[in-house]
Structures are given as C-alpha cells and as structure tokens.
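The next part holds the structures, each set out as structure tokens.
Read the figures in this text as sums done on the coordinates, not as results from a lab. Everything numeric in this text was worked out from a predicted model, so none of it was measured. Cβ atoms are built from the backbone, for glycine too; each structure is taken alone.
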Structure I
Amino acid sequence: MASTLIAIADAVVTRLTSTWQPVEPNAVTRVYLPDIPDPKDFTEGTQIWVVPGSFSQADTATRAQDRNSFTVYVLFASKFPAETSGEPTAEWMDEQIGIVEDLWRDITDARAVPLFPDPLNDVIPGESRMQVLYDEDLLRENKIFHAGIEIVYERDEE
C-alpha cells in the first residue's frame, strides 16, 4: 500500500507547480533532505522544497474510522537578483512574502473542494503555521529570502 503521507506531499508539489508555474531556474520538488544550496552557489531563482514530515492519529472520527493527520513542510528560498547592488529592498521582500502567503493560502484552502484530486479528494488542511518567515542572517549576509511552513492535513481512514 502506498503511503498517504507521500501521496499528500506529492499532491502539494503538483498543486504548487500548477499554481506557481515555475520556469528554470525556479523549481518545486519533494525531498527528504532539502539541499539548501551553499549561499555562494545559490545565484538566482526560487526553490520550493516539499518535505514529508510525520503522521499520527489525531482523533477518532467514528467507531469505524480514525481522523489521521499528516504533516508536510514547505520550504522556500529565493535569491535577491545578483545584478542588483545593495541590501534586498523592501519592495523585493514584500514581493517574496506575498508569493509565500499566496501559495500558503492555495495549499491550505479548506474551502477548495476538493483540495487534491482523487484518491486524496477527502484530505482537508488542518492547522498550519509559518515556522520561519525569513532568516535574518541569510538575508543580511547572502541576500537569500528563506521561509518555512508546517502544514497538517487530515483524513478519516478505516
């Protein structure tokens, strides 16, 4: 039997790719160990990594079903354009935060029916939280915007 956690992580990748439509060097990938590039090697673009996290029984849904939860992490890294001198601008930061927030809304929209296609059409987003909105050191020293979101998806299963 295929892992529900992996299927959900793959569905998140598909939804993010469909919504954002990345063009090289930008990419969305599912990984176990995000290969956040060495700041000296990360010269352009935006990378989004979807990382399978954990699963657990959140509650008893009915006598026949459990409400199970599946945690997925979504990490973002974007490089301030190399041809631009100086510190990352407020406008660029506002744009990065806007992109992250828009994508977060898309992959946590409980009103999207269904959020994912069959056979995951009964998966709903539960709690989500921004773990890191931006890393001050990466931003200051390497001009890299880095954000991380933790999302818990739920599903009733026998």
Structure II
Amino acid sequence: MTQSLTVSQRIQQLRTLNIQLRRQLEVAEAQVPVINDLLKQLDTIQLGCNRAFLGTVIYQRLYDRGYGPEDSCQVIQATAVAGHGLGVTLWDIDEYQAFCKQPWPDDHTVLVHFVAFDDLESSIKALLMPQVELLLNRICQQILPPGLNQASPPVDHFRR
C-alpha cells in the first residue's frame, strides 16, 4: 500500500515547483529569443539545413473541454527547426505514436505541429528550458562549419 503525502508535503512540492518553473521561465525568456533571432539571421543567408530536431517530451496533458477528444491527450515535445528556432511540437497522442512508428519520419509533419517559442504559454516556455542546450547543440552540429563546431576558448589576439 502506498502512503500518500501530507498536506504540508504537498504544499512544499507545489512551492518548489513554482520556484523552479519561475526560474526556468526567466532564463528561457532571456536566452531563447536571442537564439531564435540568430538562427533566423543565419537562415536569411542560407546557412541552414531546413531540418527539424526533436528533443524529449516535456509535458503531456488532457485536452481542455471542447479543444480535443475527451479520451485523448496532448503531447508536447521540445523542438528546434532551422530557420524558425526553438519551440515545441504539439501532438495528439495518437499522432505522436504514429509518428514514432515511422521508419523515416518526415520534417513536414513536425512543421505542421510546430509552435514557436514566442507563441507558447509561460508554463511551456519554462518546461522547454532544460532542453535548450541539447537542441541548440544538435542544430549547431548541422549548420556550423567543421572548425567552428568545437568548443574552444575565445582567442585573445592582443595578448603577448
């Protein structure tokens, strides 16, 4: 038999989650728009790969009444799309499962369901933040020239 948490323990859980999400939201709102602007600028000079990069599922929730099937749920997956930036892919659970079973999933399907960071609700922006580094690394591996893809310290040309 599992023991349920006390009211005080649940309050502490909620307090901790609230603080964590607010911190993640603050960082996400400071960093992701800059990343997205830079990715869009690279795309304007055709230095992009026109690909979608999928991260992990960051949240799964029931549909609000009247916005989807009552016996289904929405899957929210972290996504980076070259030329569009970071955001999420919103799937119905059945679409997500079908997509995952495809031997060669196509980027067009992801683009149809993609929602850019600026259009996301605050909670999803916060939940996206832990995936930003992984997605940014994946997209940079595809678009950066080989010599620039390595992490290296900045060069100080004025040092003697």
(message) Starting from the value 2.8: which structure in I, II was distance in nm of label points 7 Å out along Cα→Cβ at positions 57 and 121 calculated from?
(response) I
(request) Taking 0.85 as the value of FRET efficiency 1/(1 + (r/R0)^6) of positions 9 and 65 (r between Cβ atoms, R0 = 30 Å, to 0.05) derived from one of the structures shown (I, II), identify that structure. (result) I
(request) Please state which of the structures I, II yields 2.7 when distance in nm of label points 7 Å out along Cα→Cβ at positions 33 and 129 is computed from it. (result) I
(message) Computing mean projected area of the Cα convex hull in nm² for each of I, II, which one ends up highest?
(response) II
(message) I have 10.4 for mean count of other Cβ atoms within 10 Å over residues 81-88, calculated from one of the structures I, II. Which structure is it?
(response) I
(request) Assuming -15000 is helix-only ellipticity at 222 nm (-39500 (n - 2.57) for each DSSP H run of 4 or more, over all residues; to 500) as calculated from a single structure, say which of I, II it is. (result) II
